[in-house]
Structures are given as C-alpha cells and as structure tokens.
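Peer 1: Have a look at these structures, which come just after this line.
Taken together, the values in this text are just the output of simple stated rules run on the coordinates, not laboratory data. No experiment lies behind these values; they were computed from the predicted model shown. Cβ atoms are built from the backbone, for glycine too; each structure is taken alone.
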Structure 1
Amino acid sequence: MATAADGTLFEPNRPRVVRQDYVLKRWPEAINGFTIALLSDFHFDPDFSIHPLRAAIPLVNQLHPDLIALAGDFVTTPLFGDDRRAAEVAHPCAELLRQMSAPHGSWAVMGNHDASTDPEYVTAALEEQGIRVLANVSTPIEIGGGRFWLAGVKDVLGKHADLQQTLHAIPTSEAVILLAHEPDFADHASRFPIDLQLSGHSHGGQVRFPLLPPLYLPKMAKKYVWGRYEVGAMPLYTTPGIGTVGIPMRLNCPPEITLLTMRRG
C-alpha cells in the first residue's frame with residue numbers, strides 16, 4: 001500500500017535535477033561551460049502531469065541554463081475519442097513551458113503522441129509561446145565567437161525523420177547536438193557527424209521493480225532506456241521525462257530535469 005501511494009502521489013510529482021558533463025571534440029572552446037536543460041514527455045493533463053511540470057519550472061529557472069531543449073510528447077494520444085481534440089491541451093502545456101527561460105531560448109521537437117494527434121496544432125501552440133520547433137532543420141547557436149548547431153528531426157515512429165535534410169547546411173567542422181524523441185534512433189544517427197543526441201520517449205520504464213524489467217518500454221526505446229550511452233562514436237542521453245502515460249504512476253523512476261554542460265575535449 002505504501003509503495004502504491006509513493007508511486008502515485010509522491011514520486012511522480014517530485015522532479016529531480018540530474019547533472020551531466022559532456023566533453024566533445026568539436027565543441028568550440030569559446031563556449032566551454034554552455035548548459036542545456038533537457039526535459040521531455042510532458043503528456044499534459046490538468047489532473048496528473050500538470051503537477052510535475054509546475055514543480056519543474058522553478059527548478060529549471062534556478063539552474064539558469066543557457067538553452068532549454070524539449071524532446072517531445074507534449075500531449076497524449078487517447079485510447080478512445082478524437083485525436084485532434086486531444087491536441088488541444090498543447091495550449092495550457094505551452095503556457096506553462098513559457099515560464100521557463102534561457103538566454104538562447106527554448107527549442108522543441110515533436111514526439112510520437114504529438115505526431116499522431118495533430119502535430120501542426122501542437123507546433124502552433126508552442127510557437128505562439130515563443131518555443132521554436134525543429135522539424136528536420138538545424139539552427140546555429142552563436143555566442144561570443146563560438147558556434148554550434150542545434151538540430152531536430154520530426155518524429156521517428158511516423159517515418160518522417162530525415163537527417164540528410166536536417167544536417168545538409170552544417171559545416172563539417174562544427175559541433176551538432178541532435179534532438180530526436182526516440183532514443184533508439186541513435187543507431188541511425190550515429191552514422192552521421194553528430195556530437196550528441198538528446199532523447200526522451202522511454203519514460204525510463206516509468207515503473208521499475210527490483211530484479212524485473214521496466215514495465216513500460218515503447219517501440220524505439222528498448223535499447224537506450226535511461227541515462228548515458230555511447231552508440232558507436234556518438235554519445236546519447238535519454239531522459240526519463242516529466243509526465244506519465246497509461247497509468248499516472250512512477251516507481252523507482254522519478255521525473256527528471258537534466259542539466260548538461262558542454263566542454264571541448
């Protein structure tokens with residue numbers, strides 16, 4: 001009984017901050033120490049997932065990140081009912097997300113739930129609040145003589161992710177950080193000149209019992225479930241995300257805000 005109470009009332013609503021340092025060969029020395037706050041899988045609803053998101057906002061702002069990366073699944077595909085109507089909660093979700101600030105902005109990619117409801121609607125809701133959505137495009141982030149590229153692909157499960165299109169304008173000597181919702185996309189992305197992939201989607205398994213496999217592992221999140229990985233020569237970080245899907249429960253898998261610090265190696 002106590003375990004169930006902790007998994008439904010306490011752990012899902014208490015995001016923790018996890019700090020990760022990355023040393024990247026192509027990272028520009030001029031911006032050593034650049035920080036990115038990574039969040040994902042909000043699955044916004046007014047009853048459950050709103051609470052960890054509200055709790056995360058002041059934590060992110062206290063970290064003073066240089067940039068905020070949002071790795072998708074702002075809404076949830078319903079088991080029954082109108083998919084397009086389910087996308088409408090993107091507006092209150094975006095209104096909360098805009099309360100987080102960073103000098104180099106907030107950037108997002110679509111997740112599989114966004115793509116299977118109404119990705120154009122979700123994108124518009126985010127961009128109305130100043131959150132820019134990357135859909136098979138890259139953008140340069142320039143600071144005091146240093147520059148890297150932030151790239152983002154469309155949702156992989158929808159078969160619309162196109163790395164050739166995403167990366168075509170980037171000089172070969174410059175660092176690239178890729179936002180891709182599904183972590184197992186790293187098997188493909190590692191064949192390209194990408195310095196770090198950031199993903200969500202897995203929820204870290206969401207419910208984890210000792211000595212047993214995670215309860216929830218969706219397609220394209222079965223290999224790189226949670227934390228740091230090296231996929232070929234490319235580093236990958238998978239966040240367990242903020243919200244919940246299916247059942248509003250987390251066990252041994254708290255919601256996470258990841259603060260990544262970049263340095264040249």
Structure 2
Amino acid sequence: MAGVGAAALAADSILLEPNLPHIVRREYALQRWPERMNGFTIALLSDFHYDRFFSEHPLHAAVPMVNKLRPDMILLTGDFVSVPVTGDDAKGALAAEPCAEMLRKMTAPYGLWAVLGNHDDNTDPVFVTHAVEAVGIRVLANQSVAIEREGARFWLAGVSDVLSGTADLETTLHNVPANEPVILMAHEPDFADEAARFPIDLQLSGHSHGGQVRIPFLPPLYLPELAKKYPMGAYQVGALPLYTNAGLGTVDAPVRFNCPPEITMLTLRTRQS
C-alpha cells in the first residue's frame with residue numbers, strides 16, 4: 001500500500017499537478033488609483049520555461065482560461081525560456097519563438113506586456129525580446145508607459161532583470177508624474193525591498209515558482225536568489241503591495257506538489273478614505 005501511495009503521489013506531482021493551472025483572484029484597493037478605472041482587471045502569468053515535453057502543457061491549458069476571464073490587460077513577468085542544463089546557453093533562447101506563438105493567442109483590450117527574467121537574460125535577451133515583440137507583446141526594459149481609459153490613466157512600468165544588475169528604477173520612472181499611480185513588473189519579487197523606496201502602487205513578480213514542491217508544515221525545498229523573502233502570494237513591503245505569481249512552467253525537474261501552476265486575476269479599485 002505504501003508503494004502504491006508513493007507511486008500515486010509521484011504521478012500526481014509529475015503528470016497531473018504541473019499541467020493543471022488554477023486561477024487565483026485578488027483585489028487591490030489602491031490609494032492613488034483613478035475612480036474612472038475602478039474594476040480594471042489584469043491577468044498575471046509568469047515563468048513559462050517553454051519546452052515541448054513538459055512546460056508547453058500548462059501554457060496550452062492556460063491560454064483559453066485567460067481568454068475566458070476577459071482581462072483588460074495581460075502581464076507576463078519573465079522567464080519565457082530556460083538556460084539549458086548542458087551545452088550552449090544561447091540555444092535555450094530558441095524556445096522563445098514557440099512560446100510566443102502560444103502566448104499570442106491570448107487577447108486583452110489594453111494589450112500584452114512583459115519583462116524578461118533571469119533565464120531570458122542568461123540565454124540571449126535580444127533574441128527573446130525580438131521573438132516576444134514579433135507577436136505583438138511589448139517588452140519593457142527600464143521603461144514606463146501610460147495606460148489611459150476614459151480620461152484617467154496609470155503608468156505601467158517594467159525593469160530589466162534584477163539579477164543581471166541592470167534594473168534601474170530611476171530611469172524607469174523618470175517620465176512618470178509624481179502624483180500618478182504606477183504598476184511595476186519586476187521578475188524577482190525580493191526587488192520589492194528596493195521598489196518600496198519609490199512611489200510605486202503595486203509590484204507584480206514571479207521567479208520563485210512558489211518553490212514547486214511545498215510539503216505541508218515545511219518551507220519550500222528550493223527558492224532561487226531574490227525569491228526567498230516573498231516567494232508566493234500577497235505581501236506588504238512597507239507601503240508597497242507585492243504579489244508573487246507561482247508561475248506556469250517548471251525548471252530543473254518537471255515536478256509540482258502542493259503548488260499548482262497559477263493564473264492570477266487582479267482587480268484594481270480606488271481605496272476609500
């Protein structure tokens with residue numbers, strides 16, 4: 001019986017849970033959010049780590065799920081590809097093209113936006129950026145853009161990969177008026193300690209995969225650098241709200257336990273004083 005139970009657990013961790021995304025809904029009331037944009041929705045996805053054997057399957061399942069949610073905007077917080085275990089790192093970037101072809105099937109009236117992650121940066125960031133932007137997904141690299149609706153607006157900001165040492169919030173926010181709300185995409189969630197020093201209203205991240213394997217009553221077996229403090233879910237870092245998405249794909253081992261692939265559906269409203 002013990003052997004049967006172990007086999008069933010292994011099958012669930014490898015064959016079932018990694019391929020069945022679930023939807024997490026969160027609502028944020030933000031002090032500076034414009035009332036005319038109350039109810040604005042964002043679908044957040046992260047860490048695709050595309051390959052045609054494993055991580056393709058949760059992404060394939062997620063696309064119609066996201067479209068059914070009908071978000072106003074879709075944000076993708078990096079790691080479209082994986083650094084290969086062996087061989088030329090740059091070859092890992094080639095997976096960005098089939099990954100982007102799947103992502104382009106998602107639609108939202110205010111578009112699809114992305115930042116790169118550490119695996120993207122460590123393979124060929126120029127190739128990954130071109131592949132993603134070729135299908136109409138805008139990649140923000142230390143940049144901010146104004147998103148407008150009904151005479152109101154907020155700023156969508158995205159920093160370059162933090163682990164690469166090139167993330168620059170001062171450059172990212174230099175054209176943003178001081179009194180207007182900012183939503184920040186940063187691949188690594190622990191960057192919130194730095195972002196909390198700036199006038200940012202919400203940070204959205206990935207990178208951690210939630211640990212992939214979460215045994216009850218124990219910490220995750222492995223968390224990468226800059227995802228150890230804020231590995232999954234909602235946090236408050238000083239005045240800055242942070243949400244860390246658990247990712248869609250897997251890396252190193254195609255296993256998830258008690259940590260399914262995640263689609264986060266965020267609804268933004270004005271905080272009533």
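Peer 1: For structures 1, 2, which has the highest computed value of distance in nm of label points 7 Å out along Cα→Cβ at positions 61 and 245? It would help to have the intermediate numbers written out before the result.
Peer 2: On the way: 1: 2.9; 2: 1.6.
Structure 1 gives the largest value of distance in nm of label points 7 Å out along Cα→Cβ at positions 61 and 245 among 1, 2.
Peer 1: Identify the structure, out of 1, 2, from whose coordinates Cα Rg over 2.2 N^0.38 Å, for residues 29-124 alone was calculated to give 1.14.
Peer 2: Traced to structure 1.
Peer 1: One of 1, 2 was used to calculate FRET efficiency 1/(1 + (r/R0)^6) of positions 37 and 253 (r between Cβ atoms, R0 = 30 Å, to 0.05), giving 0.95; which?
Peer 2: Label of the source structure: 1.
Peer 1: Distance in nm of label points 7 Å out along Cα→Cβ at positions 165 and 189 was computed and gave 1.8; which structure, 1, 2, did it come from?
Peer 2: Matching structure: 1.
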